[in-house]
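Student: Several structures are given next for inspection.
Bear in mind that the values in this text are calculations on the coordinates, not laboratory data. The shown structure was predicted, so the numbers you read here are calculated from the model rather than taken from an experiment. Cβ atoms are built from the backbone, for glycine too; each structure is taken alone.
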Structure 1
Amino acid sequence: MQGVTLQQLQCLDAVAAAGGLQAAAERLGRTHPSVSAAIRALEAQLGVTLFDRGGYRMTLTGQGRAVLAQAQAVLGQLAALKTHAAQLALGEEPALRVVIGDLSPLPATLGLLRGFFAEAPATRLDLMFEALAGPAERLFGDEADLIFHHVDKADPRVEFVDLATVRLIPVCAVDYPPALAPGPVTPDRVRDWTQCVIRDSARRTPPRDYYLIEGSRRLTVSDQLMKLQVILQGMGWGHMPDFLVEADLTAGRLRSLASRDFPGGEVALVAARRRDRPHGPVAQRLWARLRAGVDPA
């Protein structure tokens, strides 16, 4: 590997991803000849042919795939080093931006944050509440340092701490007229009822709906607490997080509609942050506390 440069490895990675020199050059902000020269020089230094140039797209040879795997490992280590250096350069953050999603239990989550920030008085807590796709939009839009919500755990940009499993139970008021008729609760049956749903707070991403019964009448609200009150008033039915409705179910104010054909669902509640962004010392201490096993549910 003597004489091999990071620029050559970056060009190799870009050409492999883009399938051509011009597209790779545009991705890297370089010229076509400079990328071509970097690949040729790398092949000469390593003594292997990295690409098959006989087709419309440049495709990796078997040797090229093996070299690319090593190159990507080196580039990944470089990115991690840059992130670590950026974290070391950060002082105590003046503020941390935290988003609480609509399925997080507020008393416990706020209690966790209250206890932590009491020990970090120099850092201001900027707290936001978002619903559905809103927390993820804030996180990936660099508008939040940490979210309490559910995420796509397969997304390589995200690291997360599992906190709890939230059950979503379909419920209605015990005297909700449509539900008083005999017979099993099924998706076809509830289609004729008014479904209460939460408005997605995401502003730039397409709105997402969960457990929506297509064709049903909808009553839209802004948050879970408003949704609960609407359901208690007999104005519709909806899926609610278990921690918000347990007391009303036990007291007989709500009725569960869950059945074999209409089971509800579960959501994994996590604390999540960007893996590919630097985090200052206060954010690191909060993350360490979460990883130590603090459970807001």
Structure 2
Amino acid sequence: MAINPGAVGATAGPVDRSWTSKDALLYALGVGAGASDPTGFELEFTTENSHGIAQRVLPTFAVIAGGAVSAVRQAGEIDFTKSLHGGQAIRLHGEIPVEGTVSVTDRITAIWDKGEGNHAILETTAEAVDKATGRLLFEISITAVLRGSGGFGGEPGPSRSTAMTHERAPDREVTYQTRQDQTLLYRLSGDRNPLHSDPEFAKKAGFSKPILHGLCTYGFAGRALLHALCDGDPSQFGYMSARFAKTVMPGEALTTLIWQDGSRSLFHVRASSDGRVVIDEGVFERA
């Protein structure tokens, strides 16, 4: 059975997902919060009992709190060993509470066929409803690239965005240093793929050592956007989308370059070692 383009609209769930204060703190450490100033900057995200500081949650924690519901399994025959995480978006409808439970429903929103011998592109969107209030708290959209799965007779879909072509210097730049053990911290938030921790597994996959999780890089970019554009206030953080372009090695510095574009901001992320773009086609909107 090939990819089924008629699966657009198929759903999975609802499934309840819960988190605690500790989960939010661990995620914040996993995406570098507090590393530059452990006793000052970002204490609201890294501690729960600092004098005069109430704990708050990084907006990109939505990718953890929402979990994975896997509507993609209804799209036909998929070889997940050839699947790549192509892009990620989150839309927040309010600040994420320090602890809580959401009911998550996942839906296939698009399936594109890039042709025989090429890729299939599959997009899903999950809605997370706060169980305590019944209010939509956030949405998570994922783009999966299914390598070599094209040619099933579907629509080709839109071409690549040109949003990241800039003819001027960025309006803002924010640089954060990742740690050599960043993957070991981030994996404790749920992604235990050995590609990010096992040297032998990483070598078999063609890398010199374990690579950083794409969503960890996404979290570093989210922190940069939060502080550069929202004054560090999660309630001002509305929407963030980006495409994963290149892998990152633990220990590299990551620079988020930001361009103001009317009511939204465009961004991409460069790695320090050679200036390569590791995240591109980034779009950010304030709440």
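Student: A value of -12500 was derived for helix-only ellipticity at 222 nm (-39500 (n - 2.57) for each DSSP H run of 4 or more, over all residues; to 500); which structure in 1, 2 was it taken from?
Tutor: Checking each candidate, the match is 1.
Student: Next question. For FRET efficiency 1/(1 + (r/R0)^6) of positions 35 and 203 (r between Cβ atoms, R0 = 35 Å, to 0.05), which of 1, 2 scores largest?
Tutor: Going through 1, 2 one by one, FRET efficiency 1/(1 + (r/R0)^6) of positions 35 and 203 (r between Cβ atoms, R0 = 35 Å, to 0.05) peaks for structure 2.
Student: Compare relative contact order in percent (Cα under 8 Å, 6 or more apart) across structures 1, 2 and report the one with the greatest value.
Tutor: Answer by largest value of relative contact order in percent (Cα under 8 Å, 6 or more apart): 1.
Student: Comparing distance in nm of label points 7 Å out along Cα→Cβ at positions 11 and 27 across 1, 2, which structure shows the greatest value?
Tutor: Largest one: structure 2.
Student: Can you tell which of 1, 2 yields 2.6 when distance in nm of label points 7 Å out along Cα→Cβ at positions 211 and 227 is derived from it?
Tutor: 2
Student: Which of the displayed structures (1, 2) returns the greatest value of Kirkwood radius over Cα pairs in Å on calculation?
Tutor: 1
Student: If mean count of other Cβ atoms within 10 Å over residues 51-58 is computed to be 15.0, which of 1, 2 is the source?
Tutor: 2
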